[in-house]
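A.B. asks: Read through the structures below before going on.
Rule-based calculations on the coordinates, nothing more; no lab input. All values derive from a computational prediction rather than experimental measurement. Cβ atoms are built from the backbone, for glycine too; each structure is taken alone.
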Structure I
């Protein structure tokens, strides 16, 4: 591999002078801040939120660095992982010229964001066992391929991608390999974070939305080389992570033990729910999952989906997704919610008999 980030960054991004906020131009201690045109009288909510947040989220990044055992310089924070995805396109892909590769079925925002940024999508569908088709993937790569997206554990299939296959891509591709680890906390497979020093072309995405239970805060994380992080920081809006999100995420990071307990409970319920589904007559297959959801192949999945709606239960119908014919994606709920789901399916069985 002959990786050179300078060959990947868009020319206009190389030459970009990023916006310099008031907080960027000052460092140190001060008593009076009259530099950012804030409302000095406060706000109706609290006296704390009338000031702009730290544009670099240093305190929050230090707390994340401690939990992840990684240097602060390798961390980028986005307004959800979706902002990280968008910034990777905007930083490294020339509209109307470059292409990226996705491996469907996978997370839909890779394709949506590519279309928004006028970047060609090339598809290397997963094999029947939901693993990478390395030969197909390799054949799609050309000199204008900038990113390869790998979701592991994968959404919507729930399985982890074989580590050796991911390493093969990392070792043989000169562009960026983005591994989306949104569900990694629920998996037996370890994160690729500790491999950053070995792969300068590696970008890892994680989130506070899943295991941390903070989906409403919209906080995503990207981990990469300092060179890649510098590019993302150059392109991002100055205050992309609001102060309320920073404050609440910091509090959450003090409760790692509680989060680990929740992860264990969810995994145990996932495994128990999978066993229950396997005994239901109309269920054809329960796919192995390393996430906080199950992909279930079920006879007349659309009818089941619509019946559940009549009971006030919403799952995700994935029947129109490649390789997911007649499949429902079902998030692991609370014990009460899981019971309501199984009872509703039992009612459905009684009605069709």
Structure II
């Protein structure tokens, strides 16, 4: 008898986290599932760990393949999956008890989206409770497409196969976003579940992969593909084309702007979408503005990752790029404006002192 759920876990250089991930799946009280471990030619002991689990647990199937990237691994998982529902879990993440109850409790929907917790802090994200169907899918398009990850969701295998929806192997980033956009195009209804049962690991020392350092032609290709899907969604569900395309490209390579010494490429993309607008409007856009993103990145280096040297180097680079242009932005808080002022005037010692004080105060008061 075919399982109700197929879980696809791409495995690559995951020997330190894989056991924790698999154990969290096997301890689920709902057990009508198969676990597909796709070893993507991992050079460490990950493949052996997969075989070790499969030898003890009949619900686990292991597939070893040459390294081809996460998209190829997930596509193989879709091809061999036997379940009615398919879900994806990353090998460095885990799930909480009850995660597999979501499709059983919401079986009448085409797509089920749960919330998630980000660890080690345990912050909760995307804990919505909503239903979208005939006449209201435009609301989903307008407000919820930005959750482009494939983990934390349940997809109907029949829809994936009927419409041959697969991950693009020619993209190194945002392949999951394109997959979701293609899938939503074929949905009649969607359920958002407030249960935050997917546990996403984001340790302070986690590095942004080098794959985000894209070249301009790659960035433009991604924008064109996303824009095409948004146009199709707008036509199908009789709604305006969603205006927040820049929100999708949240890892736009800011470091490339630093290396090239300008942000002309991003500004050109912005004007292609928005029309002939000036730099001030561009720098004040709360989604697209590289200045706002740089300020947020500097704070993250200082406060979250505790990489003070990296934070100062980034602040110096932003100062060299923008100088007093930083003061043209209408920041959402006095804190951000104060940081921007220190950077604009090159007061890097004061910036260090500010974050030292901020760190000290946060021990006693939430900031």
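A.B. asks: Which of I, II yields 1.00 for FRET efficiency 1/(1 + (r/R0)^6) of positions 301 and 325 (r between Cβ atoms, R0 = 25 Å, to 0.05), as computed?
C.D. replies: Only one of I, II returns 1.00 for FRET efficiency 1/(1 + (r/R0)^6) of positions 301 and 325 (r between Cβ atoms, R0 = 25 Å, to 0.05), namely I.
A.B. asks: Computing FRET efficiency 1/(1 + (r/R0)^6) of positions 133 and 293 (r between Cβ atoms, R0 = 35 Å, to 0.05) gives 0.90 for which of I, II?
C.D. replies: I
A.B. asks: Further, regarding this structure: helix-only ellipticity at 222 nm (-39500 (n - 2.57) for each DSSP H run of 4 or more, over all residues; to 500) was computed and gave -10500; which structure, I, II, did it come from?
C.D. replies: Computing helix-only ellipticity at 222 nm (-39500 (n - 2.57) for each DSSP H run of 4 or more, over all residues; to 500) on every structure in I, II gives -10500 only for I.
A.B. asks: A value of 17 was derived for relative contact order in percent (Cα under 8 Å, 6 or more apart); which structure in I, II was it taken from?
C.D. replies: I
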